[in-house]
Structure formats: C-alpha cells, structure tokens
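**Student:** Each structure below appears as structure tokens.
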Structure 1
Amino acid sequence: MKGTTPEGTRGEREAAAWVRGMFARVAHRYDLANHLLSFNLDRVWRARTVRRVRPILERPQARALDLCCGTGDLLLALQARSASAVMGCDFCGPMLVAAREKSARRRGACPLFEADAMELPLPAGSLDLVTVAFGFRNLANYERGLREMRRVLRRGGTAAILEFSQPPNRGFRAAYDFYSRRVLPAIGGALSGSRDAYAYLPESVHRFPGPAELAQQMRKAGFVNVRYEPMTAGIVALHLGEAG
C-alpha cells in the first residue's frame, strides 16, 4: 500500500507532479464529467458522507478540513450543515480557483488554501474532522497521508474517507470494469480534452486497496473504531475512524 503510480512515473515526486498536472488539465470540465459519468450518484455519495459526520459539524466551534477538496462539492455540502467555517485545501491551483468561484456564487467564500495532503501547514491536534472525497487514492503515499490526517486531528477527532472501490459481486464487477475502462475514458476524454486523465482514473481505482485493507491501514496509522460502509453495490466505500 504505497501510493498512486501513474504510468511512466518514477517515485513519489514524479507521481505527485503528474497527478497535479492531470487535475489542472481537467479542472474546467471536472464537475460536468463527474456528474455525467456517475449518473449523478456522486451527489448521493457526498450527501451520505455529510449525514455521517453531521453531529461533528453541528458542534459550536468545531474545526473541519476537507482535504483534496478539488472544485469544492463536498466542502460546500459540509459548510451548509456546519455551525462554523469548514476549510478546504488542495495541491492543484486550478481546482482551487474553481472551488473559490463556486463557493462565492453559492454562499460566500469558504476558507481555502493550497497544500500537499501529506504535509499540511496546520498544528498537530487542531481539527475535529478531516474529510476527503475521491482524492485519497491519488496520494503518492497512502501511509503518509493517513499519518498526516491523524496528526492534525484532536484525540477523538474523526477522519472520513469517501473513495471508489471494487464491487464484490463478480458479475457486477465485470460490467463495472468494462464501463470504467472502455466507456469512461472515451466520454471523459471527449468532455475534458484529456483522455489520459480518464484512463488513469479507473486504473487508479483498480490498483487502490480494498475496503478491508484500507481500514487496517487506518488502524496502523493510529485510528480506532474504524469502520466502512459500501455504497451502490460496492462501487464506493465510506471509511470512518477516530484519532486514538
């Protein structure tokens, strides 16, 4: 369980640079492609995530961070249910620009900053909640990412990782693989102008650890009460854990 390894990259630095450049290329059409290619199920998955962490968001003075926030869909959903401001960060500038524009249109600007998820400019134990939706598998080192999430959380704080997974049903998995590897790159490439991005994304899902393995890695990183919830026949899974 090292981290993402886009084809042609060597080492964590090259992998991170490739991912940053890829997201910069597709930022202008990222939302459209996400909603279309997921049949709008991505909205359902994010809404369920918000429901799971809502008790934390409703606490007065709770501090929350949406990691790898991209264009801000989960960030804004969290902010809508929060009693205080929710911060968002990403290491891709064009994605943050899109998030800033979207937040300004909807309910005023959310606090945003540019940072690597494996080296956050935040004090240890300063947050009550850290979320990440569909960005964790793009980290160049999963173990470091989990340790950094644990570092910035207060003891008892919650981490919520919403990420794609492999469906356990063999027949459904075969159909899903065909769609993700044949249909998705063609449509995503046409919409964004970057077919390589939408060839990488399903391949990154295929290589990503299964839910049970990710849960075990969370425990190794210092999280307790770790559990996960499969959604939509196991296409995605929401992992929750508390900082021990």
Structure 2
Amino acid sequence: MTDHAADVTRARFAADLVCAFHVLDLDGQGSGLGGHVTARVPGTETFLCHGFGLAFDEVGQDDLLHVTFGLERLAGRGKVNPTLTFHSALYRARPDVGCVVHTHADHLVALTAAGARFEPVTQLAAILHEDWAFLDEYDGLVLDAAEGDSLARALGARRALILKNHGLISVGSSIGQAVIGAVVMEACARVQLEAMRGGPVSALPAAGAAAAKRFLNSDANTLDRWNMLKRRAHRARPDRIPASLVADARAT
C-alpha cells in the first residue's frame, strides 16, 4: 500500500468512527458523558476513542485520541476515559473484534429494570439471533482490568452483552457492524416495551430468525445498512458530518 493509499484508509477509518458517535446520538443513545465507542487500529494493540468529557454529538475528527491498550495517549488532545479498560480487555480476548460500542440505551435499561429479558420480537432483531448474553450483576463503573476481564468472559464469542440496569455492549469486526448491533438492540427493546403494554410478548420463531439472520448479516447487507445510517447522520448534522465523510460510502 502506498503512503497516499494508507493515508486515505486511515482518514476513512477515523471518519467512520466520527459517524458512529453521531449515528448513536441520533438514535437516542448519546448517554451524556457515560458512553463510548472505540475502534481498534488494525494490526496493533491500540485503538481510537473520543476525549473524556465530550458528549457523542460534540465529537469531530479533531476530538479523536489514539491510545494503547494500557490507555496511554499516543496522539490527540484531551483526557482518556479511565473506564475504557474494559475495551482493552475485550480487544485482547477477541482478536476478531475491531470496534466496541457501549451505551446506556434508555429502552434497554428500562426493559431490564422492569425485570424483563430481552426478546427478539422484530424481524430486524434476527441480526442478533442467539448472539447476545445477559449480565445480571451491576458492579458500578468498570475501572480495572479484572472487571474488564469479567465482561469479556460474559460476552464470550457473542456480538452483544446486555447489562441489567446499565445498558449494552455491542462489538463487531467493523465499526458499522458494532453500531448496527447497538441500534438494532435498542430498537427491538423499544418495540418490546410497547408490546408488553398489551400483554405477553411473542418472540421470533427460532428457525425463521436463523434464516433471516443469514440474509441480514451478510457483508453486503451490513455495508448497505451502515452507509444508510451514515447518510442519515449527514442529513441531520451536515455541520458535524460533512458530505466528504460519506461521499464515497457506496464504494467503501
């Protein structure tokens, strides 16, 4: 890869991460100062994140930090969020993971606070069919490596982890895949809460969910969905998501 091509790849990678913050914020998952999204720099034990103290809707490319798994800042300005220790633990445990999303998604928190278990009640939820775990314990903020290792064990090889009274963790091989997981889970929780007002809910049949998952999780479908979410973010926030960040979305 030439130096120019490498620069373009890095720029697209950073642009995708910026889009992730705004896609999630527009989905109602901004979490104030509490959420975070990181993306592993391929082939390294480092990742990109946003500076501690910024809300998702404030993040631009100049607000990204490059940090080691030990949370040592290599580039960028601003403070490193100390709770990112669990991101490092997930990356170490899962070499296949390229992005980690953590939000305090309102509807998912409300669902678990009501004592209900997440159920795949919508067709789109088939994306996560048999690919999520539930963690009942709330131990407060994750500030050390041992707690991060505990979350990594709870997640296992799955794509998502629901944290009771807390929120969600969604991972993916790409930024788009991880963000889609978070958006889908919160959307399904929203529908489930509405359905519960009318009585018991009925989840998708396992066989149908498995068939839908194969289609919905294809690389082409995932890329199309991610590009759609980025374009939507650009239309909503052209000042924060310039057209240049999504202009080549269909070609990436």
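**Student:** From which structure (1, 2) was distance in nm of label points 7 Å out along Cα→Cβ at positions 190 and 222 calculated, if the value obtained is 4.8?
**Tutor:** Attributed to the structure labelled 1.
**Student:** Continuing with the same structure: Among the shown structures 1, 2, from which was the value 19.6 of mean count of other Cβ atoms within 10 Å over residues 126-133 calculated?
**Tutor:** 2
**Student:** Using distance in nm of label points 7 Å out along Cα→Cβ at positions 38 and 94 for the comparison, can you identify which of 1, 2 gives the largest number?
**Tutor:** If we compare distance in nm of label points 7 Å out along Cα→Cβ at positions 38 and 94 over 1, 2, the biggest value is for 1.
**Student:** Something else now. Could you figure out which one of 1, 2 the value 3.0 for distance in nm of label points 7 Å out along Cα→Cβ at positions 78 and 158 was computed from?
**Tutor:** The correct label is 2.
**Student:** Ok, one more. From which structure (1, 2) was mean count of other Cβ atoms within 10 Å over residues 166-173 calculated, if the value obtained is 24.0?
**Tutor:** Among 1, 2, the structure yielding 24.0 for mean count of other Cβ atoms within 10 Å over residues 166-173 is 2.
Only the coordinates and a few stated rules stand behind these numbers; no lab work does. Everything quoted here is computed from the prediction, not taken from an experiment. Cβ atoms are built from the backbone, for glycine too; each structure is taken alone.
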